[in-house]
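Presented below are the structures under discussion, each in the form of structure tokens.
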Structure 1
Amino acid sequence: MPPTGRSGMAELGRQSYSIDAVNDFDPFFLELSSFCKAHALGVETLIHEAGAGQMEINFTHGDALELADRVFLFKRAVRETALRHGIFATFMAKPMETEPGSAMHVHQSVVDMVTGRNIFTEADGSPSALFFHFIGGLEKYVPPALLLFAPHVNSYRRLSRFQSAPTNVRWGMDNRTCGIRVPNSSPENRRVENRVPGVDVNPYLAMAATLSCGYLGMVEGVKPSEPTSDSAEQVHDDLPRNLEDAILRLRGCEALSTMLGELFVQAFCEVKELEFATFSRVISSWEREHLMLLV
């Protein structure tokens, strides 16, 4: 259930971008802000999202490993600050069945180590061939890498149609119905957004995986599909639909195993197989309600 704020009332409706909804939890956010500044976490913006008690946080850009450190520390800070204020903070991908899930969208660009130039952009400001190959790599390899972007049974409850979450790896210009979005930006800030990862990911693995997908696309010269200009909500056949399917897809992708390390992929898949087997032994309340006396 969403927590009770200063008003003494719990949120009941959608309050996207509401300033008052955020202000209702000012004591919590002010203390959290002080912790973020003390640890130099680079938190840039805070807004209320569509779900009840659901907030969006944006980080300033940076080196992938350093940014993963900041995300990891931020999660710790949020949980500890919440407990100080008598509430719980969760990073489940889909904690409430009637509310939208939570994502960790990753914006990526690649810079030349010598010149610092964004290699997604040509000297004349046009998009480069490497930019499109990077997108092609995401289209080709995000599906077999989904286990790293949706690592838990609950992760797949978020990836459903009409829930502001992608069920595809189509790409488009500023198209939020696609799994891969190219935000509006200046040529020097041209970047690609991977909208597939949930907030429940390990940030180190998710960032390594999405960069690996794009890197493989550039190395292999993968050509992307045509950009999607209309809604991609109806496209839902690109990604594995559950944890078991995702395990099989990652196990079968030799290129990702080589990139991420064969022993790591093997160990990670075995851990997830054990989790799925444990989950599968649980008899849910839905099964008892709908099946116990009716079949």
Structure 2
Amino acid sequence: MLVTILVAGIAIGAIYAMIGLSYNMMYSTSKVVSFTPGQLGMIGAVFGAWFIGVLEVPLWLGFLGAMGVAVVYGFFTELVAVRPVLKSIEQHLYVLTTLAAALMIQQVVAIWWGTDPRPFPTLFGLGAGLASEKYWLPVVACFLAFIGLELFYRKTLWGAAFIAVAEDAEASRALGILDVRIRVVSYCLAGFIGALAGFMGGQLLLAFFALGATLTFYGFVPIAMGGIGSNRGALIGGFFLGILQQAANYFVGGVFVGVVTFAVFITVLLLVPRGLFGSAVARRV
């Protein structure tokens, strides 16, 4: 029982953590909490299932196709839903145009794909039972995404530019860094990471148009608890939330999972309003 809860919880938590990383990527360069990361996960699952399961293209090509659609959607979000708003208002933490973009893509996918959940194709056919790939693929993808982002920030000039824009966009512009270009790249990277969550977790989540709304909420909870902008917080918060949900599902039943999640979420924010890792840290760039 305990092993089942841990394995399933860690797998689901890895998906939530990747959606949290997508949130952070968008927030870091725009200071906008976008409503679209969950839809990126939905795109990864639905288009992955379409390319591989329906069109029967090779796995690598289906992966690239699903990631490409999500990257384009990330670019679209920045271009249409974020950039015009940032030019006209000062307080822009929550931009409702991103919610409109999220609802739009959800309805388009529902019309095209249908409203019934569909199975996601088996990717490699490795493992069985609790050692099945559907449990460990999201975890591997999550750690690779986290480590890749850390190396990107610390070891590359583009990563240093990301940090500069995240800390002070006006000062970075004075230094000649094109913050708009950096923001576009960050939204495209967020698209890739969000879609990676849906693609690698598709066997657990299924390919379903309404998946985006679920991931939008449950992907936000880890960054709120861990501290918005903190990738480490997103990682820890995601795993914690996934295990909590599986434990609640086993001990009190699925109907109360949302209640338990909300109760813990509110308690953490009351005790630590900025999240567990939300304190500002000065960084040299």
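Only the coordinates and a few stated rules stand behind these numbers; no lab work does. Values in this document were obtained by computation on a predicted structure and should not be read as measured data. Cβ atoms are built from the backbone, for glycine too; each structure is taken alone.
The value 3.1 for distance in nm of label points 7 Å out along Cα→Cβ at positions 71 and 103 was derived from one model only; which of 1, 2 is it? Numbers along the way, then the final one.
Numbers: 1: 1.3; 2: 3.1.
It must be structure 2, since only it matches.
Quick one: helix-only ellipticity at 222 nm (-39500 (n - 2.57) for each DSSP H run of 4 or more, over all residues; to 500) came out at -12500 when computed from one of 1, 2, so which one is it? Please list the in-between numbers first.
Details: 1: -12500; 2: -23000.
For helix-only ellipticity at 222 nm (-39500 (n - 2.57) for each DSSP H run of 4 or more, over all residues; to 500), the value -12500 is produced by structure 1.
Thinking of 1, 2, which structure, once relative contact order in percent (Cα under 8 Å, 6 or more apart) is computed, gives back 38?
Source structure: 2.
Which one of 1, 2 has semi-axes √(5λ) of the Cα gyration tensor in Å, for residues 111-254 alone, as calculated from the coordinates, equal to 26, 17, 13? Intermediate values should be presented prior to the final figure.
Working: 1: 26, 17, 13; 2: 33, 18, 16.
Only structure 1 yields this read-out.
Can you tell which of 1, 2 yields 6, 25, 33, 25, 10, 2, 0 when P(r) over Cα pairs in 10 Å bins from 0, in percent is derived from it?
Details: 1: 6, 25, 33, 25, 10, 2, 0; 2: 7, 29, 36, 21, 6, 0.
The read-out comes from structure 1.
Compare distance in nm of label points 7 Å out along Cα→Cβ at positions 191 and 271 across structures 1, 2 and report the one with the greatest value. Mind showing how you got there, number by number?
Numbers: 1: 2.8; 2: 4.0.
The maximum falls on structure 2.
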